[in-house]
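Input: structures, listed below.
Just so it is clear, none of the values below were taken in a lab; they were calculated from the coordinates. Nothing here was measured: the structure is a model prediction, and the numbers come from that model. Cβ atoms are built from the backbone, for glycine too; each structure is taken alone.
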Structure 1
Amino acid sequence: MTTAYLGLGSNEGERQTHLQAAVDGLQGTPEVGVEAASPVYETEAHTTTPDETQPAFLNAVLEVSVECRAERLLTRAHALERAEGRVRPAPERWAPRPLDIDLLVVGPRTCQTDRLTLPHPRLADRRFVLRPWADLAPDFVVPPPFGATVRALLEACPDDTAVRRTDRRLLVSGRAPGADAHEGDTHE
């Protein structure tokens, strides 16, 4: 089993429902066990122009254990996005979307292909990823080119966008067979 971390986001439609659908869909994938979900945070959407407005994002990070290749996990993530109404490619950069699932890291793997780059190349510049991730695994060392803990990346993050913790939680109901549970990692 390999530990992976996934970033979730939604700023279109029933945002919480979309995030929970991602968790449920991953839990229903035989090669994937959802181990823990961070608290849900709300963040202003990045926009293409200063006068543009969009609904705020809900964001969270999942810790999952996988018994499949990263490419298979990415294919599953894209299928879950489509099931929630996501259109790829987006009509424009930073367009609103019902569900966004990013593979942040998959174990110590590093790769760069046309389809997948691991670790996620922009994760150190995204407070909306690092803040919830630090709730789950502050001492996790992100593989090269970062080579730093999630906590250190958060402290050095240049993104000053406000990230507000909400009272919302994602329900994690199952674990991969044989996986060790982390105390307090199931959020209701």
Structure 2
Amino acid sequence: MEYKIRKYPLFSACGLNCGLCPRYHTKGPSKCPGCAGVGFSQVHPPCGILSCAEKRGLEYCFLCEDFPCNKYDNADLYDSFISHKNQFSDMEKAKKIGMEAYEALLNEKLGILNNLLNSYDDGRRKGFFCLAVNLLDLEDIRTVMVRINKEISSVPIKEKAAAAVRFFEEMAEARNISLKLRKKAKI
């Protein structure tokens, strides 16, 4: 199914921060362009939530009078490539502060993530950095980045990556946030 190209594919109709997903930052044919971004239908299975939103003429589900509907039953219990933990709270935040302000917040997080991936990823940390930036509040991320820039600027990449991970884990632990994806048990 072809979808109308969304003007801001980094925040999905269902409230996921697509720009903070490892598949968005993948190089090659499995790269996801974000929710209904250019080429979305070629790399993503059909999405009932996106189809419903388009049919109703809505950019985001939280704008629907029926939200949350049964399509969201247990939506935040498990994760896919990206965490669903903040799906509802992120939609609530976007609704409260407005999409322009939410886009600015998400764009700042995306800039920080790109910095982490370019300067602190030893080839094994992309998923972790995506998850940390997605789940932690922007102020906490900024605090960690100040510490990273101050304490680990001129060490080898493996040491930089390990230290950056440790700093994010310490912040997450202080906030009682797990930086692990919640996968559904296979039967």
**Q.** At a computed 0.70 (FRET efficiency 1/(1 + (r/R0)^6) of positions 87 and 135 (r between Cβ atoms, R0 = 35 Å, to 0.05)), which of 1, 2
**A.** 1
Q. Given that P(r) over Cα pairs in 5 Å bins from 0, in percent, derived from a single structure, equals 1, 7, 16, 19, 20, 16, 10, 6, 3, 1, 0, which label among 1, 2 identifies that structure?
A. 2
Q: Rank structures 1, 2 by relative contact order in percent (Cα under 8 Å, 6 or more apart) and report only the one at the top, that is, the highest.
A: 1
Q: Please state which of the structures 1, 2 yields -7000 when helix-only ellipticity at 222 nm (-39500 (n - 2.57) for each DSSP H run of 4 or more, over all residues; to 500) is computed from it.
A: 1
Q) Hey, mean count of other Cβ atoms within 10 Å over residues 23-30 derived from one of 1, 2 reads 17.4; which structure? A) 1
